[in-house]
Every structure is written in structure tokens, then in C-alpha cells.
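Down below are the structures I want you to see.
Read-outs throughout are calculated quantities, based only on the coordinates presented, and are distinct from any laboratory measurement. Keep in mind that what you see is a predicted model, and the values were worked out from it rather than measured. Cβ atoms are built from the backbone, for glycine too; each structure is taken alone.
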Structure P
Amino acid sequence: MPDSGQDATPFVDALLAYSALDPGRFQVPGHKGGAGADPAMVELIGEAGLRNDIPSVTEGVDIGPEPTPFQQAQLLAAQAWGAARTWFLMNGASQGNHTACLALAHGGNRVVVQRNVHSSIIDGLVLSGMRPTFVAPELDPELGIAHGLTPESLAAGIDATPDAVAAMVVSPTYFGACADVAALAEVAHGRGVPLVVDEAWGAHLHFSPQLPTDALASGADLVTSSTHKIVGSLTQAAMLHLGTGGRIDAAVVDRCVSLVETTSPSGLLTGSLDAARRQAAVHGAELLAETLTAVAATREAIAQIPGLAVLDEAMVGQPGIAGWDPLRLSIDVRETGSTGYRLAKTIFYSHGIDLELYSENVVVAIFGLGEPAVRAGERLVSALREAVGELVAEPGPPQAKLAPPPPWGELVLTPREAFLGPQEVIPFDSAAGRIAAEGLAAYPPGIPNVLPGERLSAETLDYIRESVAHGGYVRGGSDRELKTLRVAR
């Protein structure tokens, strides 16, 4: 049973109490609680949203007698997720990954990193100056997607980096695969280093026994949690959780959170974290049980659509997969004769369905913790059935299959050395053999194909070019058209 205190929302209550005072607003923001807002802003946000858009350093909200409502909200979040301490993040899980890298840099400059991490961890390496030893995840050659690390591969990476101060891994992946975090933590701790987990996609795992065990409960020492993704805080609102093992100093993390956060955090974002925490802690098990039942029915119906197959728990046991998160409904489209790119575009423009991710072979639909999942699933199934029928009836011109990503290049410079060091801009087609000064990540799914400091290969450049040709786009390059690249000089 959840702790009785979890039914409270101290930060939300403090915002509402402040607004109810109807104070004279002689501070920021300039819209003055909505009185000075453009009608379009009122239409977009609503009068209540503007009224409660309260700045930081407000008496009775985040300053005053301690614990303030803001501190109380973070304490309740730590209790709900089983953390030693929790920080609210206003710049998404990306801020958590930046913080983690900066905090680890207090202990040294070497770190072991899963190679298919989110690009924000690479950005964190640029900020911190750390030199990574990359460990390749398990790759699925048929689906063209990456899974998690195995304990054996992590052990080899740490053993090859005796001065590493931590290991950084990802679980769940973008497609729903969960690594054996408990075994990874055992490997890291047995070698004297903490385990940092990017659990951006797993903020909900802690609240249902029907789901894989969450990273904190598995022994992780610092966990990035993108609360808005599944649990349902406002977009951009996330959390960073400190494990209970005492391997990472909370004071160090605290100063690093402050370094990369705005000095004007949004009360609305913070309040959404407070409210989303209450829903997850008090009602999460019940809501997730309902959602999981609906998702199971949705998966069965999708599996009956000719050409579609659902990735599910049958994949558990493959290298790098110890559990599966069904709220990320991943669909194999290969037997349709078309691609995930075409299916996603068709279902959006013809049927009004917006999918989270699409790749050559797989599309992903996401279900939230508290949404009416039965109705949502029925709408998705109906649209998929019609969209697949349209693709079969009009298959379009033949298109060569996108090859799997080539091996990653040699890391010659640290990401920071390459990103901030002397560089020049050269034609994209002339970049093979040079050292990248910027990262390139083909979206979806956004896993970096090139990192600052890696040597570029002709194969990688061809893959990026082909990804764009197949309907994707690339994040990271300063030239959005990819006619040029920044390389180390």
C-alpha cells in the first residue's frame, strides 16, 4: 500500500494558495498572471494555467519555513520511487544525463558507456570532459535495432578501463527491451564503480508488479527518469533519483543539478511532477493493470492484421533482453512489403494517428499510465488495419532496404576535445577519414551514429545519407541539409 502521505500534493497546493491570494504581481513573468497575456496565449494555456504560472523564489512555495512545499514534493517523490533523494528537472531527462556526467567527473575522467545511449549523455560528456570507453549493445540484425548490454560485455568494458569511475547504461530501450539491471549493478559494484542508468522510458516500472523491476530496485546508483513520457507530467518535466547504496555523493549531484538548470524554473512543470507522482504512487498499480489489459487486447488484434507482428515478451532471453515493457507497443512491419517510414506517414496523414517512433522495420506506439487505453487501442487497431490495406493496394515504387548501421568509428579525441577544439567545415562527401567535431544521430531512433571525436567512415556517411533518403532526419549536424560537416582541424 502507498504511504498515506503520497495522497498529498504540497507544491500544487502552494501554487493554488498563492493564486487565491490574488497578490499584486510586481515580479516576473510579464503576463502578470494572465492580465497582460495576448489572447492567443490565453487560448493556448488557459486562464488557470496563466494564473498559476508562478516564478521561483516565492514565499510559501519554494522559500520560507522548511521543509518548503517544493522540498516536501521532492521528498514525496523520493519516497514514491524508493530513492535516497530525488531532484525535479525542468529540462527533461537530458538535464539528468548532463548532471550525471558532471557529477561523475568529480571522481575522475574515465567512464564506461553503453554506445547506444541517448545523445544527451554524449552532450554530458562534452560538458564534463570525460573520456568514455564505449561498450556495444546487443544488435538485432533482422530488425535493425539495438537492445541492452549483457553483464559480460559490461564486465569486459570496465576491466579494460581500470581507472573508470562509473558505468552508464540504458534500460529500457526505445523499443521496450529491459536489460538485466540487477546483474549489471552486480558487475559494476563488484569492480568498485557505481552504475548510472538512463531509465528515461521506465518511470512507470516501479508501480506495477506486472512490469520488469525498475533500476533503483535493481541496485542502480543514479537513475534518470523522464517522468513526462509515460507517467504523464508536463512535457519537459523529469526527475533524477539517487540510489540508496551511498556510492555517489548527494551534495555533488545537487551542485551539478544547479549548474545545468534554469534559475527561473516553471512552477507549472514542477507542479505537474508533484501531481503525476501522486497519481503514480496512489493509483499507479490499478491504472497500470487496466492499461496492461487493454494493451494485451490491442496487441492480439494487431497480430491479426496481415503483415504485422508485435514484439513482445517472447524476445526475453535474447542477449541484452531480460524483460519487456508492453506499454511501448513495438510493431514489426516487414511482412507488409513496405517500411515503417511509409506506414507512419500514411497513418498520420490519412487516419490522424501520431506514432512515437518509426524505423525501417519497426514502428512504436506508446500508452500512458492513466489514459483510457481500451478506446485508444481500438482506434489504433482500426487505423493500422486501414493503413496497411492502403499500402498493400498501392505499394509505391520499390525501395532498397536500409542496411543495418555500420560499426562505430574509432574514438580519437574526447567528445569535449573535438567539440570545442580547432575545427573546420568541409563537404559532407569529403568527410571520410576525418574526425567528427559534431554528433550525428539518425532519427528515429536518435542513437548517435557519429560522436564528436570519432573517426568518420565512408560506410557511416552512406548510412546517414540513406536514412534521410528513406524518410528519417538527422539531429546534431550544424548544417541541417547535410551538405557539410564540422571536423577537427
Structure Q
Amino acid sequence: MNRAFTRSSGILMHITSLPGSWDTGDFGKEACNFVDKLHDSMQTLWQILPLTIPDATGSPYASISAFAGNPHFINPEQLLEDGLLQEDIYTQIMNSPLSKKDKKQRLIQESSQYALTFESTYSAFTDFVEKNKHWLHDYAHFTLLKRIYPNGDWTNFPDEYKWRDAQALADLQTKHSRDIELLMYEQFLFARQWNQLREYAHARHIRIVGDIPIFISHHSADVWSHPELFKLDENGKPTVIAGVPPDLFSKTGQRWGNPHYKWDTLKETGYTWWIQRLQHLLGLVDYIRLDHFRGFESVWEIDSHAETAEIGIWVPSAGHEFFHYLKEHLGVLPIIAEDLGVITDDVRKLRDDFEFPGMKILQFAFDSDDNPFLPHNYDTDNCIVYSGTHDNNTSLGWFRKDASEDEKERCLKLLNCSPEDVAFNMIRYGMESRAVWMISPIQDVLQLDESARMNFPGTTEGNWKWRVDLSQLTSDHISTLKDLTEKTGRI
């Protein structure tokens, strides 16, 4: 058993799903309110999705930076409370006809002009910039260039910027110093407010479970600033791209489009970029879920010109040596392996040799009595059971809309419940299991139907927008969850 894990339970809900008066959930008082409810119900884990900047569809799994946090999570009212914004300026902007998005941006801009005049804030800001210089300047320059040259990806930048000419970047810094400072100040505020929220959670014995996508977007500060680490052609375009081959869920496979790593080159650098990436995230969260863990053993390489993922080859990737190196430099690895889908014996060996707990999804469990996701079939307690994930329907929605008649029959028999109570009893079923952790999506705690679904994999419209109404999380919910946690020894 990985000694980073002890028998516990918690809730899965991303920051965007928090309630509040802004366009998306953020690090304000509603986040603290949610932490209080976790504490009251004796939950000690809060699992979130990647904190990075989402793409145009809202997906946090496709970002322009592996390091930069989403500035939309900054809460303006918290800026007021922390003395980083003047109240009259706040009132003036809030009463303006600007959109909520533009109001927040203006408030952050005004905060930078005000707060950085204080020696203590300026000193903290410059310390932050120095500590994060290995990614922060590249992110700020890249984001600025994206705004100046919005058509296409970074390979369409003028050559002096595309290939990062030192003098051109220095001139860009001089010409746009204020814009670059503001982009870095946003990251400073993001880190400041997130750390305040995390400390609030820690004081209530709640640990944060973060998430890290294995692949990086081609149009990102990371690929632009480290092209030598990726399989690109002489023009900076990917030669091969990531995805998965055809399976039961997709006849043509999934063509994700991310560039593949040059693992040999990464090894020559001592895996510096990956170590920095993991160190950075471990400075923000307590545990890390490695998305697409299968890809650390081997990856499906698709020709970049192929329209589907049907034709490709499996190519060895990071492997044991990579994780040995991480363990040597980072110590105990508080890592969860997202080992869903078609998993080979080699992937299982990689997972088990490093004692990474894998994932068991109860919604996948009821098609046969010998299904490995059924708790009575778990051969180890070093696993994490979920009723569902952000990519699944809610458990009530799954039962009503997605489950076959055979699955429904087996589910009701094993849970010994009525159809209306499936969501709660899925949680109970997982809590009673031997799995070291049980994580429940907030939608299942609230017993919500398919209208509360977070994401439909393979689609780009209407995802990532669901938000919770915490008034629905009543004292009865909290009391029931608390009792279940006590009875199953997950305190």
C-alpha cells in the first residue's frame, strides 16, 4: 500500500461548479462554504479537475499552459477583503455596463495598479515571479503574442517570435511591459487566493486531490518554449499526434491532436520539465490524479494528417525509469493512476510496481457478476472507487438513461434498493468496499439526474458549465453522509 493513502472519503466537484455571482465558480466565500459542508459531513478529500486555463470549449484538459492557473477563479470580493483593491473603484466598475467577464478583468487590472504600490505586496509579487521564472515569463509572452497574432497557432507567429529570438523577446518585454506585468500579476493573485483556500481546507482536515493531463496542447506556451521536447517538424508542426484506437465506444477511435513527447530527449534533460510540472502542482494540491496513465507505458501515435485515429501504432513511452527518477527526486509519490479503458498487463505492472492506486467506477460494474469494478471482486484495497466521474452521467441519470435492463436488474439486486435511491446506495456500496478511498461526485450526493452532467466525452458543446446550488446540500444530506463515513471507518 502506498503510504500516502489512508482509508478516507470525499467529494468530486470542480471549482467552476461552485455557486456565486460571477460567470464561473471561484475562490471566494462559496468555496469556503463548500469546505465547511465537507467538514461537517466528515469528508476529508476534495477532488477537483485541472486548475489550468481551459480552451475555447471550456475544457480544463486542453490549456495554453501546463503551469498557469485560470485567472477567472480569482474572486474580486476577496481582493477587497485583502486590501488589494479600493472600494470606490470596485463600486464604480460593478455599476458599469461592462460584462461580468470584463468587470473582473478591470478589477484585477485596478488591483495591480493599486496593490503593487505597497512595498509588502510588491515584494511578495517579485518573489513569486522569481520562484516561477522557469514558466511564468514564457507564459506571459506567449499569451501576449496570442493576442497580437490571433490567427492560427504559434507556428504562424512572425519568425522572430516563432523561434524565440532573444532580442525580439526583449523588445517585446520593453514595449509591452505593463501588459506582461498584468499577466504575471493575475498568476500571483491566483496562487495567493488558492493558497488561502487550501489553507482553509487544511485547517478543517481536508486534502485536495488535483488532476494533471498527460498531454499538452500544441498551441501552448510549453510547446512554444520547449519545441525540442516534442515530435515536431521543421516548421514546428506535430509529426504525430495523440489519441486512442477504435474501441467499443468509438468506431474510428479518438483523435486528440496533442503532440507526442520525445521521451529520449526528456531523459537527457533529467526529466526537468516533468519534475518542474509535478513540483508546481504539488505546491497547489496534496494528491495528483494522472490522467491517461496508460500513456506512460505506451502511446497511440497517429499521423498528424490522418482524419481519424483508426490507423496508428503503439510506441513505448515513459516507463519504469521515468517514475523511478520522479521517486528519487520527489520522494513519496501521492499519485492516482487513471487506469480506465483498455489496460494491458504492462500498464498494470507499471501501476502496481509503484503502488499507485487505480480507479474503480461503479457505473461500469453491473454488466456481469465477475466485473472487476464490483467491490466484492477487488483483489486489493489499494484502489479508489467512484460512483462516477466528471466524464460520466450522474448515477441517477446513468440508471435512467444509459444502463441496460440487465445492468439495472443486477444493480438493484446488489444495492438492495429502489430505483429512486440508486445514487445514494451507489455511494453506500462504494463506502463499504475495501477500497482505500471512496470519491462521490457532488451530483450523486444530491441525487441529481442527467441534467446535472458535467461533460460528454467526444463532444465540444455544452460541457463544463454545470453549477451547484449548495442550498440543496441540506442538513439531512450532511448527517447521512457523516453517519455513513463513521460506519465504514473512513474518518
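Okay, here's what the table says:
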{"read-out": "Relative contact order in percent (Cα under 8 Å, 6 or more apart) derived as 14 - corresponding label from P, Q", "value": "P"}
{"read-out": "Parent structure of the calculated result 1.7, given that distance in nm of label points 7 Å out along Cα→Cβ at positions 258 and 306 is the read-out and P, Q the choices", "value": "Q"}
{"read-out": "With mean count of other Cβ atoms within 10 Å over residues 122-129 derived as 14.6, matching label from P, Q", "value": "Q"}
{"read-out": "Structure (P, Q) behind the derived value 27.1 of mean count of other Cβ atoms within 10 Å over residues 194-201", "value": "P"}
{"read-out": "Source structure (of P, Q) for FRET efficiency 1/(1 + (r/R0)^6) of positions 266 and 338 (r between Cβ atoms, R0 = 25 Å, to 0.05), computed value 0.75", "value": "Q"}
{"read-out": "Of the structures P, Q, the one that 124 was derived from, the read-out being volume of the Cα convex hull per residue in Å³, for residues 162-297 alone", "value": "P"}
{"read-out": "Source structure (of P, Q) for FRET efficiency 1/(1 + (r/R0)^6) of positions 114 and 330 (r between Cβ atoms, R0 = 25 Å, to 0.05), computed value 0.05", "value": "Q"}
{"read-out": "Which entry (P, Q) yields the derived value 2.3 for distance in nm of label points 7 Å out along Cα→Cβ at positions 10 and 106", "value": "P"}
